[in-house]
Structure formats: structure tokens, C-alpha cells
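Presented below are the structures under discussion, each in the form of C-alpha cells.
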Structure I
Amino acid sequence: MSVRDALMGLLTLGPAYGHQLLFEIHTRLPHRETVNPGQVYATLNRLVAGGMILGAGATEANLPLYKLSSEGKKGANAWLRGETAIDVSDWSEVLDVVLLTFTLPQRSVQETCQSIKCQVEEWMAVDTVSSDSLRALVAVGRRHHAEALTLWLNEVAQHASSPMHVTWGFNDARPGRGRRPNLVK
């Protein structure tokens with residue numbers, strides 16, 4: 001997963017502190033249980049050094065807050081719209097952007113799904129025909145993967161337009177250190 005992209009996507013909600021962002025990743029991306037605090041804080045430091053995020057003061061508990069820079073906002077919004085190239089052969093990477101977009105208010109999940117479907121079409125347009133039986137099997141696997149991914153994206157887009165689709169901002173409760181969320185909204 002691109003922890004970088006997920007952190008920046010979450011920061012489109014506004015300023016947040018590191019452990020809060022980790023909690024949000026675990027809540028919104030339940031398939032990503034292995035993201036650890038060190039990974040989050042190292043990535044935040046790289047994003048600050050790269051000018052993608054800025055310090056935004058501190059919480060009442062003196063926890064440092066981070067916010068997106070103008071360049072960071074552009075990058076995060078492009079990723080959430082599916083305009084940034086992703087590895088469509090990696091289910092987890094697709095899940096990252098789709099599920100995060102699905103949970104964020106004022107985001108078009110349909111737009112994201114459509115953009116990713118275009119990337120799937122481009123991925124399938126690559127010539128993978130071969131007389132080599134192993135490469136032929138890979139081509140069959142790619143085709144099945146692309147079909148399954150497209151079906152899933154269609155279902156997500158349809159679900160996002162239902163009245164049952166719920167989005168949310170940051171959780172107001174301060175997450176306990178070392179505690180993983182046990183409920184997904």
C-alpha cells in the first residue's frame with residue numbers, strides 16, 4: 001500500500017496527528033492491518049521533507065498536527081479521483097483508493113471507479129499473447145482479474161449511490177495507543 005497516498009487522502013479531511021491517521025487507516029482500510037506506527041511517522045516525516053504536508057500546530061494534548069500543502073492537496077485529490085496511475089494488478093492497491101474514497105464525504109466514488117476501470121482497460125490493452133504456455137496462463141489470469149475487478153468497481157459505484165452509503169470525517173474520540181479499531185462504520 002502506499003501509506004503516503006492514504007495519509008494524504010485522509011488529510012483532505014483537515015489537520016490530524018499521526019496516531020489519529022493510523023487509527024483512520026485501520027478503520028477505513030480493514031484489509032491493511034499491518035500498517036504500524038513507525039511506518040506512519042516515517043512517511044509523515046518524508047512528506048514534510050518533500051513539502052507535501054506541513055505542520056499545523058498541536059492538539060490540546062500537545063500532539064503535533066499535520067495538514068496538506070497546496071501541492072499535497074493537488075496530489076491527494078488526483079489520487080482520490082483515480083487520476084494517478086495505480087497498479088491495477090494489485091487488489092490491495094485498488095482497495096486502498098476505492099475504500100478510502102468511499103468513506104470520505106464530498107467524494108465521487110463513481111468518478112474514482114470509472115477512472116480505475118479506464119486504467120484496467122489500458123492494462124489489458126498490453127499485448128500478452130504468447131505461445132509459451134506459462135505466459136498464456138498469465139494472460140488468462142489477467143483477463144479474469146480484470147473482469148472481476150470491473151464487476152467489483154461497478155458494484156461499489158452502485159452501492160455508493162444508495163441511501164445506505166455512509167461517509168464520515170475524523171473520529172472524534174482519541175484512539176488509545178496500541179489499540180486497533182474493532183469496528184468499521
Structure II
Amino acid sequence: MTAQAFAIFETALGACALAWGEGGLIGVRFPDPDPAALQAAVRRAWSEAAPAEPSGVVAQTVLDIQAHCRGEPRDYAETQLDFGSASDFHRQVYAAARAIPCGQTLTYGEMAARIGAPGAARAVGEALGRNPLPIIVPCHRILAAGGGKGGFSAPGGVAAKMRLLQLEGALAVERLPLFAPQPSSASRK
């Protein structure tokens with residue numbers, strides 16, 4: 001997973017960066033309101049990569065991320081990704097996260113159960129904290145138990161996570177766990 005090229009581009013949420021190589025996209029640097037901080041993060045993460053003008057699928061991904069950050073969420077299910085030396089567990093977590101539809105959320109525990117590892121909520125959180133492709137692998141859609149915010153390691157932290165969920169409609173009152181339909185008393189027996 002060696003980055004061959006990267007591009008920095010503007011979004012409604014700030015400057016963002018995308019890196020790619022022969023195997024597909026390898027990294028996204030989440031929108032950062034500080035261009036100098038983003039430039040430094042790009043150089044640290046992809047020191048061997050050269051700046052380049054995106055073309056083809058990469059150019060389309062840039063447009064999709066820009067639209068997503070404007071409140072026009074996109075589905076990146078077909079985007080080719082290169083996770084390099086990520087463990088099988090991390091790959092399972094990333095695949096499960098990519099399967100969460102826009103506007104919906106799961107908890108870390110639900111993600112763990114979904115990949116056949118009940119009780120591994122903390123490991124799921126660790127994998128998502130190392131997610132090299134935020135937005136494309138929508139780690140922001142995973143919340144703490146009971147609908148708590150949980151963490152978010154990208155610039156802007158939890159506030160950025162909540163902004164993405166807001167843009168996707170996941171914070172609409174009818175979608176929040178507190179307001180989810182409850183089983184009737186007859187079905188609880």
C-alpha cells in the first residue's frame with residue numbers, strides 16, 4: 001500500500017486530501033479547516049507520493065467527496081480500495097462499515113456482532129480509529145452504546161462526526177435510538 005500520488009482539494013467542510021496507488025485508493029485526509037495542518041499530515045502519511053491531477057475513478061471520487069460534504073451524500077460501494085497490510089479483522093470491520101446505508105447508524109457492539117465477533121466492540125472501535133479512508137469507509141456511522149457519540153479521530157473530532165451524520169440525515173429525530181419504535185407490550189411477553 002504505497003501511495004503513488006495524492007491530490008488536495010476544497011470541500012464545503014475544508015480542504016481534503018486523497019491518495020491512490022496501483023491497487024486503488026489508499027487514504028483520505030478528512031476535511032481540515034487549516035490548510036497548513038492538512039499539508040503537513042499529507043506529507044507525513046504519504047511521503048513518497050507526488051501531487052497529481054486526479055483522473056478517471058479518482059477524479060470521480062473527488063467530486064463525490066465534494067458533493068458529500070455539501071450535503072449530497074454518495075455511496076462509495078464500488079470504489080476500489082487498497083488496505084495494504086490491514087489485518088483480516090480490520091478488513092471485516094471496514095467492509096461492514098461500508099455496508100451501512102447513508103443516513104443510518106450502528107453501535108460498536110452491533111458492528112462486532114455483525115462481523116461474527118460479539119463482545120469485540122472495543123476492537124471494532126480500534127479498527128475504526130485506524131480507518132485510512134474516512135467518508136469512503138463511513139466510520140462516522142458507528143456510535144457508542146445507547147446512541148452515544150463515541151469517538152472520531154479525524155480533524156474536528158466528534159463535532160465533525162456529528163456534522164457528517166447531520167448531512168446524511170442520520171440525526172433526524174425519527175432515526176435517533178431514543179425515538180425508535182418500541183415493541184408493544186404484547187410482543188414482549
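Every number in this text was worked out from the coordinates using simple rules, so none of it is lab data. Owing to the predicted nature of the structure, the values given are computational and were not obtained by experimental measurement. Cβ atoms are built from the backbone, for glycine too; each structure is taken alone.
Just a few scattered comments:
- Structures I, II, by distance in nm of label points 7 Å out along Cα→Cβ at positions 50 and 66: label with the highest value: II
- Entry that produces 19 once relative contact order in percent (Cα under 8 Å, 6 or more apart) is calculated, selected from I, II: II
- Structure responsible for 2.8, with distance in nm of label points 7 Å out along Cα→Cβ at positions 10 and 122 calculated and labels I, II on offer: I
- Structure (I, II) behind the derived value -10000 of helix-only ellipticity at 222 nm (-39500 (n - 2.57) for each DSSP H run of 4 or more, over all residues; to 500): II
- Between structures I, II, the greatest calculated value of FRET efficiency 1/(1 + (r/R0)^6) of positions 58 and 170 (r between Cβ atoms, R0 = 25 Å, to 0.05) is seen in I.
- Which of I, II leads on volume of the Cα convex hull per residue in Å³, for residues 114-161 alone, largest value: II
- Comparing mean count of other Cβ atoms within 10 Å over residues 90-97 across structures I, II, the highest figure is found for II.
- Of the structures I, II, the one that 3.3 was derived from, the read-out being distance in nm of label points 7 Å out along Cα→Cβ at positions 18 and 98: I
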